[in-house]
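The numbers here are math on the coordinates, done by the rules we state, and not lab data. Only a predicted model underlies this, so the values are computations on that prediction, with no experimental measurement involved. Cβ atoms are built from the backbone, for glycine too; each structure is taken alone.
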Structure P
């Protein structure tokens, strides 16, 4: 019962620490109860200790996953249960591997292995087909950006490492405190003092290095008009012709357009009726937008569009291509961003970080023959989206280079740095967060965008179909926003920055270090088994 309560406590602490409702400081102790559970079982006389560790860890992580991401149910019930149960399973396996290593080596080596293996697990979630990095620990500080201004050097993996270092220090302190006798106060609490130092030093450093608020009148800026049409994605957005949507959109744009507007930013799939990619320039809706831009003479338009391409040459077929029922017709489907500028061809960027099950079929060649279309049916679509290899930049004017980040892509730190390394001096996020209703989903998504601003020291202009649209500065602070389920526009200024941060240049280098430590400690535990005594 004691171990069960400790397991539940870890799950609840992780939930209560998570944005946007929680206090991130709880992350620093959230794993301590679970570490105590593992130690109690490992040093006890339980039969099948590995299974008990795994089951209790699984309970903790199911509580955390369900409490923080159950809003997925509103868009994909099956997908929600799949994400919660499978992600919790993967997390619990990390803890099981830690338990197995801890039985073979010292406590310190085993804890180093745990922190490193967890970071590798988070990195896996950024790159494999079942990608779901929403609960990566470094994301937990997105509402406390004053604490993590040093993310410009480490990215979110610095936050994940921070969480583990403090949890380990508190755990080791508690063991010593509980087992110490009449030691003096300093000796008994040296671990607690260390843990407090590990918490406070990065926070103090963050306040020291935090950039000052810029006087935009003295800097290179882009004046942006952000559009929030508030079109219901279930009953209107995908049931309305592009021409009708565009008429409404242009009316909204004209209500907020200023003579000095440089960029108009509209949401993901604002043109939701599929266009054939070869006919974009001739589409009536696009022509209307080009006329609007040409009449203004200065502003460029960035917005989302659904595209497709049909072909019959099987040599063109890729792993992301779809096959029609006749078996000889193939087609690619794209969730794209387009740039419309004065008297220039329309530029396109295709979304390349896809939502699992909704936009891509994970390991399609293996699973499709077994499961059929079930993975795609759970998201209401029947086709895998096609991506592109490189991150494109939309050059609105000579001095304005925007990163067209589409929805889910804004969750990926190192991925977004590719836009900046390709020349983006501002981040333009276009998204449709209406699928989840008025839940934590859209709030957490907005909050995660604040991390990308800090990592790259770039302003973010965010257009969300149903909200929350916002302008976020280079310190991660929200300067302006338009509330959820409100129709309207935001006018604001975005600072253009051409400098690159350490993290932008070097990416997730912490993962490479963690990989080395994990391999070293694992081999150490295997080959030193016969000569070491467990402490």
Structure Q
């Protein structure tokens, strides 16, 4: 409806503009013939002028509002697709690139529908002006047609070259945004290494190419506008010359010549199309960048529910994950009894974090099945799944306005006592009490160390009890004493939950009911820590240490 209103107002404004020259010409002829002021004609001309102004204002207001709403719709839709996609699909787009696509590119794409809607009036003015020239005198219309083929070639070159230049410009924008976000994310490392100048140069290196593409865009626009500026006045002069000749021959009246002069200006207004066509070309190039995000395949589900009060038994059958033709997990067969705590250990790159993601359905395996209490995870309703499966990560994202909000953040919002109890279990309550406003402290006013951030992430997981808890290296930044407190709370203070813990420390593996030992994407053994400790290869996993895992 808003687009229809924009189109109708734009067309109506064009209609008023087209009627005005005829009314003025008729009024002039009446004045010259009767020597009396043509009040009726002047009043009608005033009404048409006022109508054109009001309608153009309506186009600006409705069009601006509609563009804002359509842009917001695009951003919500694309962001929703990114959030519902499997992480390994969404991870193809770096944060800076995503930011550019969701801000600048979505804004350009969001303006296209209104630009097209207003183009109806933009096209109607020159076409209507040309038609009126033919109706007043065919010779004036033919004079106009003489230069239109050149103008059509001008518009065609504009559309083609603008689309190419805009796509190149948008790509370099994303490169700069990506490099800046990388530098900001690793600012501590940059400062420690004293490489600020090098990082600044790396982030800004694409500026020369960006400037080149920007200049190319404006050069294309400038050539089109310059060509139109040279061609259209010549067409206007030609039409007026023919009109003057026809006036001298008695074929036109003075009022007709006035109308011809006005319609000639409207007819050569095709030049206004250059700006609209440029905006549409840039918007479509931006929309193609959004299409890459809209094409991300979502994690499917079938609306199944988990059995009530299930024990949380987790089963993986012949699970395999392949990335770029390389197997990262192969033939994983596991059964984790309900309520058990299982540690996942292995050297770097063995697939620990990948197994954790598959176990909680952050992504689907390429082969095999994962079930929780007998129900395949790929069939469980997402909202239900996120109330029953919770995660804590090595580098948790803290979301929410305050410290308390970030602990409560999730599919279900716990109350204040539950938030504080979770913070105590995660050994976070003590440092939160030292913050200026405790749990109500805004996150941007809470200077947090890596270990404190991890404890808030753990508290968030503890505050959302379900039947499966997955800790992906979520205690790696904690000191030994704090880790022991968290492990004790994990085993004894989180209720009857099944726990999958990606572990790098011997103490974590020793506290678990059993250990899954991964090596090269395969399960090398699944047994209690005490049994595995006799194997030198198992002991070597903890002697050499591990780093970030392959996902």
*Can you spot which of P, Q the value -20000 was calculated from, given it is helix-only ellipticity at 222 nm (-39500 (n - 2.57) for each DSSP H run of 4 or more, over all residues; to 500)?*
Q
*Test item: Rg and Dmax of the Cα atoms in Å calculated as 34.5, 118, pick one of P, Q*: Q
*asked:* With FRET efficiency 1/(1 + (r/R0)^6) of positions 67 and 291 (r between Cβ atoms, R0 = 35 Å, to 0.05) as the yardstick, tell me which of P, Q scores highest.
replied: Q
_As an exercise: Cα extents along the principal axes in Å, for residues 299-410 alone, calculated from one structure in P, Q, equals 42, 34, 28. Which structure is it?_
Q
